[in-house]
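A.B. asks: Please find the structures below.
Values quoted throughout were computed directly from the atomic coordinates according to the rules given, and no laboratory measurement underlies them. Just so we're clear, the structure is a prediction, and the values are computed from it rather than from any experiment. Cβ atoms are built from the backbone, for glycine too; each structure is taken alone.
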Structure I
Amino acid sequence: MNPAPTASNRRTFLMHTATAATVAAASLEIGRNAYAGASDQIKVGLVGCGGRGTGAAEQALTADSNSKLVAMGDVFADRLNSSLETLKSSPVTARVDVPADRRFVGFDAYQHVIDQVDLVVLATPPGFRPIHAAYAVSKGIHSFVEKPIATDAPGVRSFLATVEEARKKNLALVSGLCWRYHNPRRETMKRVKDGEIGPIVAIETTYDSGGVWDPPVTREQVGSEMEYQLRNWYYYDWLCGDHIVEQAVHAIDTMAWAMGDEPPIRCFGSGGRQVRTDPKYGNIYDHFSIVYEYPNDVRGYHNCRHWKGTDTQVKDFILGAKGMCDVFGHKLTGPNKWRYRGPNNNMYQTEHDEMFASLRSGKPINNGIYAARSTLLAIMGRMAAYTGSAITWEMALNSKENLVPEKFAWGDAPRRGIPKPGETKYV
């Protein structure tokens, strides 16, 4: 990967990303990237044909009646074929038009898909995300970018450069941090922002679960180490970023949202492998506990774990000087006691509904900045747990630790051991 130049300090980073988030109408390149008329068909491509990608493709087609899926790509033909069969049996089957010559397999499949479409759904393992997003924007293509947007700091810096380029070209770049599209949560967080629980004192986010799928293949069943790791991608840090980055980023994003997407000063914490000790579980941890320190003595406490047979809890709480917010319960306590009573919505569908509506209006959504910040926030926590050291925001942003290989081929793959605090060093 070729990361973009990085800011040297926290203030510069904030100024840079604030500038990137400001859309100046005079500088927009409209051209073929606007679809103001419903008669203009939007050609959609899918890169990454797993369950999330397949679902996102269906939601994209559901969002706009004049969209059509015309190209698909994955490193594995069986994944692509399974996804295509699922989509052909879905309610949007009439707008699935992917003949054999628009089905692409291999590490360069993303390029062939993007070259065929107006909008691409990027849903591969997140280690590939910065590369794929950069190519899409370079070609003037709108993107739905699943979370997280990278697995290391160089990837985040690369993605930030891509976000800025998308802004200049007036391209949609929509993040898959779906909780920001949940209407009950939106209303709840708006009330927190409006000060109804007073100044924030602390935030507690928890993503304790039984984990995800077990590795589907053994090393003996496949032809190379690269194939083995890709088939079992969730268990390798370069591909998933560890579960604090790949899954618990949703909870960490809630913390970021509550804090106005302003970065913390530093974080510290711990993690390890208490249950998933078998080598088949790659080199990631099964639990993390991180404390984020923000200005004005605000603390963010994050806990996540993958332990089967234990109590699960996915909850977020925001403690204010005048009350508390139960984010999942969509309610406030204190003098301004309140509870959401309005309609619910499918946040996964709303992501796409709003993205396509923005294209039709000629005002494409670009929320890549907060996607990058929340991803780096999760990576920062992982760094603290892996090393046993306090990690500042500047250290996280400027890290030179590049987990993702520069080239991809069927053969060897990164073989890093399980991180050991005190031995594993910040890079």
Structure II
Amino acid sequence: MRILLSAYACEPNRGSEPEVGWQRARHMLAHADEVWVLTRANNKSVIEADHLSHAPGLHFIYYDLPRWALRLKKQAWFLPAYFILWQWGAYRVAAVLHRDKPFDRVYHVTFASMQCGSFMGRLGVPFVIGPIAGGERAPLRLRRGMPFRGQASELLRDVGILLQRYSPLAHLAFAAAERIYVTTADSLRLVPSKWRSKTAVHLAIATDGQAARNESRQAPALPRFVFAGRLLHWKGAHFAIRALAEVRRTVPEATLTLVGSGPDEQWLRDVAEQCGVAEAVEFAGQLPREQLLGSLQSYTALVFPSLHDSGGFVVLEALQRGVPVVCLDLGGPGVMVNESCGIVVPTAGADEARVVDGIASAMISLARMPAAELQRLSAGAIARANELSWPRLTESIVGRGDSE
């Protein structure tokens, strides 16, 4: 079988969408004789420096728009047009390749967003799109503590989500697709009802599935919690800080480390100051990925109360290392985490105070948890990470497409 992947973002060891494109390319080889990956020319040096890119049967095609378009890409107003133009140009490249030697199946992998759509369905072979995201929203009750700029940003995002439902480019892809995958139930609601029968909810991210159970992992002597991600209002780090203030009334030695950087760092510092926990909150800044991953096991748990992450690679990375996770029942983290590997805080009908109380209760529970129970959670985290593996994700997507 000869397969084509459309993967605008595709780079090894980068996390986020580039990692999605890279891992899907690698693991699709188990299901095809040849895998051809159409991606940006900008990704070429990084891809070809990785020895795994030279696996037999794996081929990369590099395409970029002209220089004038790449220059304009830096302007926010041009981005929507830029992505449409790239998708069209990529389709034209694919059409030439398909004419010379036909593909048996084509997958749109990244960008994993509804607004980007895809023209690959025009090739006339079975076409699978996704998993794609775009419908995840922060609950209105959980926006009140955001800075005004953040609340305004969320309202604009709401409008964008509504418009996505009527995107002609998305509809073109949906109509042509044999199968559509979306990352969450929120994104499923953006797919018009006439195409729901061929749509399923499926995570877009996964692990390598090779984490070994480590019975020797010991929780730190003092309760230490970590948040990792960009410091943005919707990532929920302010909930973690406010929860820490409640935790320290019961567990005064508890601390929180924020790993990452972003435009809302000063606001988060102000939140810590207002809550009286500035001395217990460490702003570690942006760390190299390997350094972050190497440090995760030194924490009691990852606290990741993101409001609309469709994925959340750091959650999977924590689970792989046997680190329990505290998250909200929203987006991808709410799907990945269960009682075997962490604590999921419910948000239905809850305001900010109730959610903060839920996070604080989870942190206190973990801080006071007996060593044997923590070991159970640690083993459960690794087992859960192994369940959510790239081979299984790829098998599920390819298998369902072939069976229909």
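A.B. asks: Tell me which of I, II gives 3.9 when you compute mean projected area of the Cα convex hull in nm², for residues 95-150 alone.
C.D. replies: Numbers: I: 3.9; II: 5.5.
Going label by label, the one that fits is I.
A.B. asks: For relative contact order in percent (Cα under 8 Å, 6 or more apart), which of the structures I, II scores highest? Kindly include the intermediate steps, with their values, before the conclusion.
C.D. replies: Values: I: 22; II: 15.
Checked I, II; max of relative contact order in percent (Cα under 8 Å, 6 or more apart) sits with I.
A.B. asks: Identify the structure, out of I, II, from whose coordinates percent of Cα pairs over 16 Å apart, for residues 119-174 alone was calculated to give 28.
C.D. replies: On the way: I: 28; II: 56.
Going label by label, the one that fits is I.
A.B. asks: Here mean count of other Cβ atoms within 10 Å over residues 239-246 was calculated and came to 27.0; which of the structures I, II was it taken from? It would help to have the intermediate numbers written out before the result.
C.D. replies: Numbers: I: 27.0; II: 24.4.
So the calculation was done on I.
A.B. asks: If FRET efficiency 1/(1 + (r/R0)^6) of positions 231 and 263 (r between Cβ atoms, R0 = 41 Å, to 0.05) computes to 0.70, which of I, II did it come from? Walk me through the numbers on the way to the answer.
C.D. replies: Working: I: 0.70; II: 1.00.
For FRET efficiency 1/(1 + (r/R0)^6) of positions 231 and 263 (r between Cβ atoms, R0 = 41 Å, to 0.05), the value 0.70 is produced by structure I.
A.B. asks: Also, I was wondering about something else. Quick one: distance in nm of label points 7 Å out along Cα→Cβ at positions 55 and 367 came out at 4.5 when computed from one of I, II, so which one is it?
C.D. replies: Numbers: I: 1.7; II: 4.5.
Only structure II yields this read-out.
A.B. asks: Let me ask something additional. Have a look at I, II and say which one yields -10000 for helix-only ellipticity at 222 nm (-39500 (n - 2.57) for each DSSP H run of 4 or more, over all residues; to 500), as calculated. Walk me through the intermediate numbers first.
C.D. replies: Working: I: -10000; II: -13000.
Of the structures listed, the value fits I.
A.B. asks: Another question about this same structure. Which structure, out of I, II, was Cα extents along the principal axes in Å, for residues 223-374 alone derived from, given a value of 57, 43, 33? Each step should come with its number before you reach the end.
C.D. replies: Details: I: 57, 43, 33; II: 35, 33, 31.
Traced to structure I.
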